[in-house]
Structure P
Amino acid sequence: MVTRVSRALRLQQRWYRFLSNREGVVAFLLLLMTLVLGTRMPTFLSAQNILNVARSFSWIAVAAVGEGVVLLTGGIDLSVGSTMALAGVVAALLLQGGTPVAVAVFAGLAAGLLIGFVNGSLVGRMGLPPFIVTLGTMSVARGIVFGLTGGWPVRDLPWAFRVLGQGDLPFLGGRVPVPVLILAVLVLASSLLLNLTLLGRYIRLLPRAEPALHLSGVDIGGLKQFVYTFSGFMAAAGGLMMTARLGVAAPTAAVGYEIDIIAAAILGGASVAHRGWSLWGVLLGAGLLQVLRNGLVLMGVHPYWQTGVVGAMLLAAILIDYLVARGSQVGE
């Protein structure tokens with residue numbers, strides 16, 4: 001009897017260790033899904049389809065990196081989808097009025113920074129619940145988008161702007177989408193910030209040692225304010241890439257994207273149990289979701305069902321996160 005119990009415990013611990021390697025699990029699922037879809041639908045592995053997946057993956061991944069940092073600190077940002085739409089609309093309206101592309105892009109990023117700063121001020125400085133705060137700013141940002149556009153999409157964007165989402169650059173005899181290059185730059189900058197700076201170290205310590213940081217004189221409110229502002233910036237960057245790809249700034253753009261973004265972050269290792277952070281895991285999570293969505297489209301699955309599948313994956317990721325956290329406590 002004792003031997004059976006010990007074997008069961010060892011098996012349970014191995015299972016928890018397997019699930020705790022989130023990057024490995026997501027990478028395995030991504031590879032498996034790619035092989036299955038490629039076998040059943042040859043068009044999935046076509047060069048054009050791969051490029052389309054890479055472009056869509058880019059703006060979701062950028063926003064998911066910012067969301068992941070927020071989740072790492074124990075918060076949540078529900079305003080990312082509306083922030084993406086707001087950044088795109090602000091840039092598009094300025095471009096329509098003849099504003100230079102660089103200025104319009106800067107204004108779109110500034111809109112995202114403003115939303116993030118408001119979120120951070122209310123959560124970090126005033127101590128309000130992040131769920132309620134970001135739910136409110138989500139509605140405010142979306143209302144501004146509809147107010148600025150009157151409910152109509154902004155069209156006829158110049159190619160100098162659309163190249164951010166539609167352009168390709170030569171690389172090693174092939175072509176690399178411009179949004180993928182933008183993603184690479186932003187991921188590299190985020191990695192350097194989080195891993196090689198004192199600010200990044202404080203952010204990573206925040207969920208586990210907030211009282212100690214406070215006693216050390218660290219401005220906890222300012223730290224949280226920065227995290228939400230960073231999320232707003234990354235969401236705005238993703239929104240500009242999305243708008244450039246679509247070639248139109250629609251007031252309904254990115255509706256429901258917060259689910260994809262949060263799911264990508266949690267799938268990739270942004271733990272709701274505050275156990276750690278994995279930048280590469282977030283990228284893998286975003287890639288898994290986009291491959292899944294693309295496969296569902298190719299199979300003719302209705303968009304309503306696609307949303308349900310993504311929601312189910314989000315619940316599964318949260319459940320796995322909980323089981324791993326419980327397993328680590330049992331192991332201790």
Structure Q
Amino acid sequence: MLLTLLIVVVILALVFDYINGMHDTANSIATVVSTRVLSPRNAIIMAASLNFVGALWSDKVAMTIGKGIVDPSVVNQTTVMAALIAAITWNLITWYFGIPSSSSHALIGGVIGAATASVGMGKLHPEGIIKVVKGLIFSPIIGGTIAFLIMIGILWGFRNVPPGKSNRWFKALQMVSASIMAFSHGMGDAQKSMGIIVMALLASNYMDPSHVYLPMWVRISCGIAMALGTASGGWRIIKTLGHKMIKLQPVHGFAAEAAASTVILTASSWGVPVSTTHSISGAIMGVGMTRRLNSVRWDVAGQMVFAWVLTIPATALIAFTSQKLLALVL
């Protein structure tokens with residue numbers, strides 16, 4: 001029975017990773033598609049490939065998820081399963097309505113809600129949760145600030161360059177920034193599912209708590225799942241990020257991607273789970289504000305912020321309910 005539950009949890013984790021790739025494809029390619037630097041097909045191929053490479057690169061975020069949010073000794077398979085059900089449900093709801101929300105925070109909210117339903121709040125790790133909340137608050141602010149400063153620097157540095165010429169340069173540069181963005185997405189987001197699988201292995205006693213590590217089969221399977229999800233596309237969210245919020249040119253796409261990838265790569269190297277969605281959305285807003293404040297569709301941005309704030313409590317509630325129901329059945 002224990003092995004069967006573990007297999008179900010691993011499958012659910014890979015499903016979440018696939019949906020994460022599908023849901024968050026827009027984060028790495030919305031700008032490069034909307035500026036017509038790459039066709040949607042080529043952008044997806046590029047993003048899927050670099051998502052896979054990024055997923056194999058590091059394990060610090062996976063360790064934060066696997067043992068930094070809740071004490072692994074009190075986690076069982078139904079807890080992990082309930083967390084995944086909540087995260088998958090929320091991702092599908094927000095994908096359906098085309099709202100860019102954070103898969104990372106959906107999963108973390110699910111873990112918090114499921115663990116609370118199972119053993120109460122006493123076994124949660126406040127320092128890990130605070131780390132997550134800081135990432136939730138500061139990643140869009142820092143991404144927006146960096147993008148704003150990059151854009152101001154570009155406008156000043158290229159003030160005497162003819163627009164047509166600078167546009168050609170930034171089309172080439174955006175290929176680089178979009179590639180780095182796709183790599184950082186894989187490096188940051190695929191690790192969340194890896195961390196959940198590690199949590200499940202610990203709960204099943206298939207991993208020694210004194211020697212927690214990330215098995216290669218976990219890295220590869222999560223990398224493949226995310227790449228396949230990315231390849232399936234996420235056109236509803238691409239439309240929101242790349243067209244509804246602000247009209248982008250290659251120079252804006254470059255500045256936004258450079259800022260967002262800087263935030264994600266830095267946070268991932270420190271083991272801080274930040275949201276790719278929040279980082280790139282904040283960066284796009286920062287770029288838009290260098291033109292004029294009303295160039296950003298603040299009504300669309302407001303809907304996104306509302307979804308961000310709602311994500312953790314909503315997924316925690318779904319996971320809490322799921323955990324109670326699973327406990328009755330299993």
Structure R
Amino acid sequence: MAQNNYSGALQQPLGSGFGATSTTSDVIKGIDLTGKIAIVTGGNTGIGLETVRTLSEAGATVIVPARDVEKAKKNLEGISNVEIEELDLMAPDAIDSFAEKFLASGRPLHLLINNAGIMFVPLRRDANGYESQLAVNYLAVFRLTARLWPSLKKANGARVLNVSSLGHQFAPFNFEDPNFDNREYQTLQAYGHSKTAVNLFSLELNERAKAYGVRAYSLHPGNIWGTELTREAPLEILQQFGFYDDKGNPVQEVLDSLKSVPQGAATTIWAATSPLLNETGGVYLEDVDVAELAVDPSVPNGVKPYSLEETSAKSLWALTEKLTGVTFNIG
């Protein structure tokens with residue numbers, strides 16, 4: 001069996017016994033996470049909230065970093081074993097401060113779930129001038145993971161789960177112009193480019209980290225309705241996806257075909273807990289199993305080979321260290 005997933009060598013379903021309609025309740029059955037510590041970004045809404053609830057009910061202590069602490073407190077009310085901390089993923093200094101506080105607690109980190117993300121947004125830039133989808137969906141993921149690395153290593157068996165998207169198929173990573181400085185901004189291109197970066201990072205992180213008992217995965221939760229991801233989506237894009245008709249009305253049969261939030265979070269929970277993944281990492285997951293390579297353009301699922309290329313993964317790591325100023329030495 002291949003030892004790494006470069007070129008998608010390991011992208012074959014494992015026979016998990018679950019599928020697209022499986023829910024978090026199905027996946028967590030029989031799993032005890034007592035004594036485990038997890039961090040879930042974006043854990044106060046949508047599939048992040050469902051992820052937090054499920055991990056908590058299985059006994060884990062879950063830290064939820066949130067930009068709006070009061071909103072997080074309200075949304076997470078009644079869920080036990082939850083700690084809420086302030087964090088704005090668009091602010092590198094805030095990421096560093098959050099990580100420093102966690103490291104100072106001396107606790108191991110068993111699960112880092114980089115779930116937060118943005119989509120459908122107009123062109124915005126962070127304080128460094130970096131395009132916002134790249135900044136939140138990828139650069140923040142790299143920075144937070146790097147800063148928390150000592151705690152991940154301390155766990156003696158940690159997993160890093162990076163929530164990607166089928167939307168990575170919108171675009172490969174653009175090394176020449178990663179921040180849309182010299183080309184017209186297209187929000188879906190920016191989103192796809194950021195999620196391809198997530199896949200490449202997960203691939204390379206796993207290869208570098210596995211010697212220290214840390215495994216990394218990227219995953220597509222599925223197409224879900226009713227989360228905050230579409231809050232800034234222009235009507236024409238929602239029409240393009242078939243969610244609304246030409247009169248601006250919801251197309252109910254399309255919305256009904258999408259996953260529920262518990263179904264959407266199921267792949268994350270499986271990635272966090274499944275023994276089937278103990279010896280496998282760096283893979284892209286969907287529908288609660290390892291996905292297949294997307295080599296047939298007519299099949300709307302799977303992972304594009306360009307987001308699993310070894311050369312691209314290593315080049316992206318080096319570029320990201322330059323963009324963030326963070327040297328992520330694993331050792």
*Assuming -0.74, -0.94, -1.16, -1.22 is log10 I(q)/I(0) by the Debye sum over Cα atoms at q = 0.14, 0.18, 0.23, 0.25 Å⁻¹, for residues 133-220 alone as calculated from a single structure, say which of P, Q, R it is.*
Q
_relative contact order in percent (Cα under 8 Å, 6 or more apart) - highest-scoring structure of P, Q, R_ = Q
_Given 25.4 for mean count of other Cβ atoms within 10 Å over residues 157-164, calculated: source structure among P, Q, R_ = R
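Where a number appears in this text, it was derived from the coordinates with a stated rule and is not lab data. Computed from a predicted structure; not experimentally measured. Cβ atoms are built from the backbone, for glycine too; each structure is taken alone.
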